[in-house]
Structure 1
Amino acid sequence: MKKQRFGIDIDGTITDPATFIPYINKHFNKSLTIDDITEYDLSSVLGISAENFWKWMKVHEPTIYKKAVLATGARQVLKEWKELHELFYISARAKVHHDITLEWFHQLAIPYDHLELLGKHDKLAAVKKHKLDIFFEDKHDNACDIAEECAIPVILMNTPYNQGLVPKGVIRVNNWTEAKEIINQFYN
């Protein structure tokens, strides 16, 4: 069987989607849960300007990324897939966080073939450049754009903030066990 190239987002996909919440709650004196995060844009959820939110993020990103919680089941599934497929992580994280991200991967023993931090949410060029066969994402519009523009399946990790309608080719899953079941249907 030919090795497939899996494109995988990091934040909210292999990390627990609630990873940011304790930091937000502490700094902004909130008591939010993942169920309260119904929009990807956290500035609107917090009732602050995007500019103020990104100022906060710039200060706190390194700590959040160093201590990010891995999504349940992700490591085991990714280890199994590494034996059969190529794992390309494509993230909107800024390039300045490459070393922190790589250290986190090593610390948590997350297998990878390639790690690319784009510094922007538009992943279409990277998906095409690496000739990915499937993509794993948590951001609704990214999932839809990749499925439609690149004509590949996209596994969308189901969260309260990505509940919009999805086109054919986007498959919602609730966890990494379900993602593995979908992949088994595609590639076994």
Structure 2
Amino acid sequence: MADRTARVERDTLETKISVSLNLDGTGQADFDTGVPFLEHMMEQIARHGLIDLNVQASGDLEIDDHHTVEDIGITLGQALAKAVGDKKGINRYGHAYVPLDEALSRVVLDLSGRPGLTMEVPFTRSHVGRFDVDLFEEFFRGFVNHAMVTLHIDNLRGSNSHHQIETVFKAFGRALRMAVEEDERAAGAMPSTKGSL
């Protein structure tokens, strides 16, 4: 399989984002975004997805975290789309259930070429520390719109918002790892009856 790495930069009046990733990495992560809780969650993607991930961001955090979180999701999506290439020979689909104490989440994704997000997470509070939990939907919406993937996220149970979010990100990392892995039986074939994704 070809080298599956990418580096993407996004520069707007609100944020400056740089994302580099290696889909065939070992889970190494390096972040400098000014949003520590998001960094903690992205570390779950790297570690459980075995993706080397570097995200550097500067944004208008004096207003709030919204633009930075959304634009990181957008740039991560662009980097994934670039790194995964033509998608020949990969699994295409991925899914995972992940528990953490009382919380349990399920994530299912399809590298379909069509963006779609269905997210059902009944957060038990509005913030974890200073982080507004509503921004996670903005992160994932930015991601799916630019990675061109279909993503279903369901928190099946949980009473601690930190645990709810962490199970989502761990499950997302595991599902992504499954979807981008090479399917040895596919012998490099396109995983679609249409012949393209």
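Just so you know, all these numbers are worked out from the coordinates, no wet-lab data involved. On a predicted model such as this, the values are computed, not experimentally measured, just so you know. Cβ atoms are built from the backbone, for glycine too; each structure is taken alone.
With mean count of other Cβ atoms within 10 Å over residues 53-60 coming out at 14.1, pick the structure among 1, 2 it was computed from.
Label of the originating structure: 1.
When mean count of other Cβ atoms within 10 Å over residues 101-108 is compared over structures 1, 2, which one is greatest?
2
Among the shown structures 1, 2, from which was the value 22.0 of mean count of other Cβ atoms within 10 Å over residues 77-84 calculated?
Structure of origin is 2.
Where is Cα Rg over 2.2 N^0.38 Å, for residues 5-44 alone largest, in which of 1, 2?
1
Here mean count of other Cβ atoms within 10 Å over residues 37-44 was calculated and came to 20.2; which of the structures 1, 2 was it taken from?
So the calculation was done on 2.
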